[in-house]
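None of the figures in this text is laboratory data; all of them are computed from the coordinates on show. Bear in mind that the values here come from a model prediction, so they are computed numbers and not experimental data. Cβ atoms are built from the backbone, for glycine too; each structure is taken alone.
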Structure I
């Protein structure tokens, strides 16, 4: 049930969708107070791994302790809207670091930037940016490692002041952190280490949230240099987590939005290590 978020805001104003009245916050931005109508029924992941991504409108949402909800598709968020209770005692993953989640394979949006790939015989590749509306850069990526073993640059982490445009507007489809850059090749056909995936975006907008589990939107590590005279990959940028509710019965869970480590050279000659991905962020919103 994918929706472009600006459309949600317009539907609230124009169409008068039937939602809980006190979820229509006059202070909270519309896209962070829209709990939807529960059209998809209830959802419960009680054990093992459950695959779920995109935007879903549930009457209630539950992830039990020991269970993991994982988004395996790349470049898409996990957005849950519910007029009921969203309980996270288990784990939600938008990261390759937990249950092989998909994460981000290109530019991010408002998450951490991607670390730069280290240089081999050839220069590495800079990490991907995190961009806002219109493709304007928001978070800087790590610079490429120079030829003949230059190290990749570390990427920028998301700063608090950079979140205003997203939190107040919500005018485009969330992505997360950016991908790390590829390490430089040896000039004879062997490429350097791959950049790590960026962490994705996890957004819960519910009447009530009970969060005692784990949400992982961390960036993946860059791959090590695979051969002599190649560079290591840059780490992926951390994604972001937004929990928005009228009531929080618990918000003591663990959130991981760290950027991924740069890849290592493993003692390969003429090799630059990859730069680290920037950290993402998390945000708790009480709907008003």
Structure II
């Protein structure tokens, strides 16, 4: 089947957009300098590959050419434009730059993660359309879900892909981050790091099993004590202890006792007032 090749269109470079997540070809500084000088002298001879989606023109391949066009104030740049959705745009960006050879691994991982986590591309779909090995692709996706420091250290070449593969075997972000700090400090070989991670995985598993097997202990009893005045029992947190000498403490207890007696006498008087009047007592003969 023959695929119709789109015609080259000359577009205003200011109308072209860059996806937030993408892969760019990696060049040495001297090559970029030579490239910039050549564009300035001869212009842009190779068309940019552009994907059109919902009225947006996304650059799939040609970022460096676009940047030089903007720097030199070119009114137009040659472009091959195809209609496609954002998922296809990302896949084409991944494929076109991988075919060039040298790409930045961290950018490749970000694009794979964007395809899988944002655009809903399946692993089978990415494998089919990019030719990537399934195991490597699955590892890349796990890296995008690991502690952010894993991808950042990959981006800065502080760890290798093999080291990142070992670190993401750890089950949680906190443990991954601690291992990364150890890697940064001690710079272990891949074989040594594999041992470190394996030992950490076993230790974490044993700790979880020990916690699950532990018998839950009842909550501690709340300490109780009686009030020195009313003799009722209260939790210690509800009892106060003013600083008193023995003499003042004795007076305080006496005062409380007297108040209690007075309240009791008052209560008896109030009760007596409320008793109905039965009249004078009768004699044995029944007379007054």
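Given a value of -16500 for helix-only ellipticity at 222 nm (-39500 (n - 2.57) for each DSSP H run of 4 or more, over all residues; to 500), calculated from one of I, II, which structure does it belong to?
The correct label is II.
Which structure, out of I, II, was mean count of other Cβ atoms within 10 Å over residues 50-57 calculated from, if the result is 15.4? Considering all the candidates, the number was obtained from II. A value of 20 for relative contact order in percent (Cα under 8 Å, 6 or more apart), calculated from one of I, II, originates in structure I.
Source structure of the calculated read-out (semi-axes √(5λ) of the Cα gyration tensor in Å, 38, 19, 13) within I, II: I.
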